[in-house]
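Engineer: Read through the structures below before going on.
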Structure I
Amino acid sequence: MKITAITSIVCNAQMRNWVFVRVETDVPGLVGWGEATLEWKTRAVRGAVEDLEPLLLGQDPRDIEQCYQIMMRHGFWRMGVIGMSAISGVEIALWDILGKSLDTPVWRLLGGRCRDHLRTYTHLGMGDMQSVYETDSADALVARGRAVVQAGYDAVKVVSIPYVHYTAPIRAIDAVGAAMDALRSALGDDVDIMVDFHGRPASAPLALEFLKAIAPARPLFAEEPVPPENLDGLADLARTSPVTIAAGERLTGRSGFDAALKARAFHIAQPDICHVGGLWEAKKIAAACETAGIGVAPHNPLGPIAGIAALHFGISTPNHIIQEEMVGAVPWYDDVVAWPIARTPGRWDLPEKPGLGLEVNEAEIARHPFEQEVLHARNAVLADGTVVDW
């Protein structure tokens, strides 16, 4: 069996352009699908996929580790997140091919079942961008949080930290604490709440003030309290925070996680399968985390193929905690890719179809061609014009 072509297809989903990767073989009808979505980097990722194609033409797609090594090493230059996202999309597609060729679901090839179903969580508005990133008042937070629970979820993530720099007004810190208290009171103790800091505090001391403010609401975890390059600050917070720290969505490959694990920079790791190098690299990262006594809660606000890959990963990974999903991002989410399971809010069951078990509707994808994504990060500017982290 040989790889005969690797192409990418874009499907615009408003905030994100989903980048799907198609790997063709010389076996009639045997095609694999992956995802390489990277916000605001769509054209760059597609170019990286084009650059990878000639490296793999003629290779056996079932030799996944060998293909990964070729993509990593034969391009000479080490990859950043753009290249690693492209590699991830190709690698996921190779697993789809392998599973189909063996008439076996991918999770069995990744080590077999560790659980019968996967617990999932969503965001305010079930993924609607305005709800996710523009809900800051306590009343709106409570109303949208209740809507998520009424939809059937028992876990919700909020992005309630304001745009800040190295310091923040006391009233801003207190407002975040009050909003979280209101949300906890409204949802009760049976619903887990996660707070995504989005790396907005530019310093660990300021992040700690926000962590202390939200601690009474007892969140499941606080995500990325400082920017990812501030590894020392993140490690300090992991030692001093009254709230469990989660991070890692912007780290790529084992090397990125190795330094963080050595520094004990977080309590929960959040690798993104579509950015770290694909399923096998994510499994290696999860194994290193397990050795360190760290669970994984993979990052995934991406498209449907990324979600299906995350399902197979989570079913087969022993230290998996909970899976992020954003299936309500667009109303036609299920029209472009048919899932191998009937999803339930907060729960994804065991897929039994070969490979990833998906079916791609290329005609439907064509109805949503590339568009410039909404440049929501332009909002991350303080009153004096200072540009801060989105």
Structure II
Amino acid sequence: MNEDYPRHVVIIGPAHPLRGGLASYDERLAREFIHQGFKTTIYTFSYQYPGFLFPGTTQFSTEPVPEDINIRIRINSVNPLNWILVGNELKKIRPDIIVVRYWLPFMGPCFGTILRRVKKNHFTKIICIADNIIPHEKRPGDVMFTKYFVRPVDGFITMSKEVLDQLTTMNIRKPAKYVLHPLYDNFGEKISKEEARKTLQIDNQSRLLLFFGFIRKYKGLDLLLKAMKILVRNNANNDLKLLIAGEFYEDPKHYEELLNDSVLEKHLIVHTQFISDPQVKFYLCAADCIVQPYRDATQSGVTPLAYHFEIPMIVTNVGGLPSMVPDKKVGLVTQPDPQHIADAITEYFRIGKENFLMGLREEKKKYSWKEMVNVIVNLAKEETT
């Protein structure tokens, strides 16, 4: 680390006691900053979402508090007085860099107000890691809230080229860098398929596909279920099973007919609850292939998980997925419709999992937390010149 600049970083975004991919990411990023010698603090939420924005069972983790990270539970997303108080606190602390996660326009007024207060110290540089600029599920006020958020930000990092393009579409003229989503290497080491399946009580003989993560319309689980129905009708696929692992973030009634279809009954393993961090490795390592049948995507946190555990992928050619999953090297890229997904699954098993492993091991080297920190710091440095 450069001894002159910077030394102190604050991350604004979800972290323990909140759960989910954003919290895991922010905590892992904090650990990398700490590893590189930075004083690092996460400012997370005392109140994150109103109920209409959170369709899951709970926003809170049951995991122990991370003892190696300084996490301050301070931000109330709907209380303007809180925004001013937190902004004034951070203005006074004068961190060298604030890294703020932006994934939902609802957070625009909260974050925008906090960061405007911070900028009054004429010192702190603000770098945004933008998961989305234009959200998957659009609501009134999205553009207005995002434009309000953007003004105090000094620079942007995106983890997909699509989000980088969204900055231009929104006429956001700030320095921006594209960086690959680092590996989720904080869920334990790879274990054998046999051990993973034993834990999940899944037989070793099945060819097992995995759909992993929160279930939302844009992720296309219904397309995959229809593809499975096509495949199961072919008697050659009697040993094919689909493991669905993740909590519904929309009305499950949309899927009931497919999930209860007698054709699919023996071919589905349904674990539609939140998958806690210690359980993640069992689901990933049990699979022969991870399928991401998305209708729409920017980047996906499932892809870095697949790389870490070296599980090939089938993804649809939407958003940033094809650039993250080189076709026929680490998996297959297909069209977002049931027949093409079914054809890709057939092709995948014809090629064989072992023929993708070398490509996975080579490609995963690009997904580095060290690189993410270096880009954040260098982008902040650029803003000082």
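Readers should treat all values here as calculations from the given coordinates under stated rules, not as data from a laboratory. Predicted model only: the values in this text are computed from it and were never measured. Cβ atoms are built from the backbone, for glycine too; each structure is taken alone.
Engineer: Assuming 17.5 is Kirkwood radius over Cα pairs in Å, for residues 130-337 alone as calculated from a single structure, say which of I, II it is.
Structural biologist: On the way: I: 17.5; II: 18.4.
Here the read-out was taken from I.
Engineer: If relative contact order in percent (Cα under 8 Å, 6 or more apart) computes to 14, which of I, II did it come from?
Structural biologist: On the way: I: 21; II: 14.
Going through each structure in turn, the value belongs to II.
Engineer: Now a separate question. For FRET efficiency 1/(1 + (r/R0)^6) of positions 82 and 266 (r between Cβ atoms, R0 = 35 Å, to 0.05), find whichever of I, II sits highest and give me its label.
Structural biologist: On the way: I: 0.90; II: 0.10.
Largest value of FRET efficiency 1/(1 + (r/R0)^6) of positions 82 and 266 (r between Cβ atoms, R0 = 35 Å, to 0.05): I.
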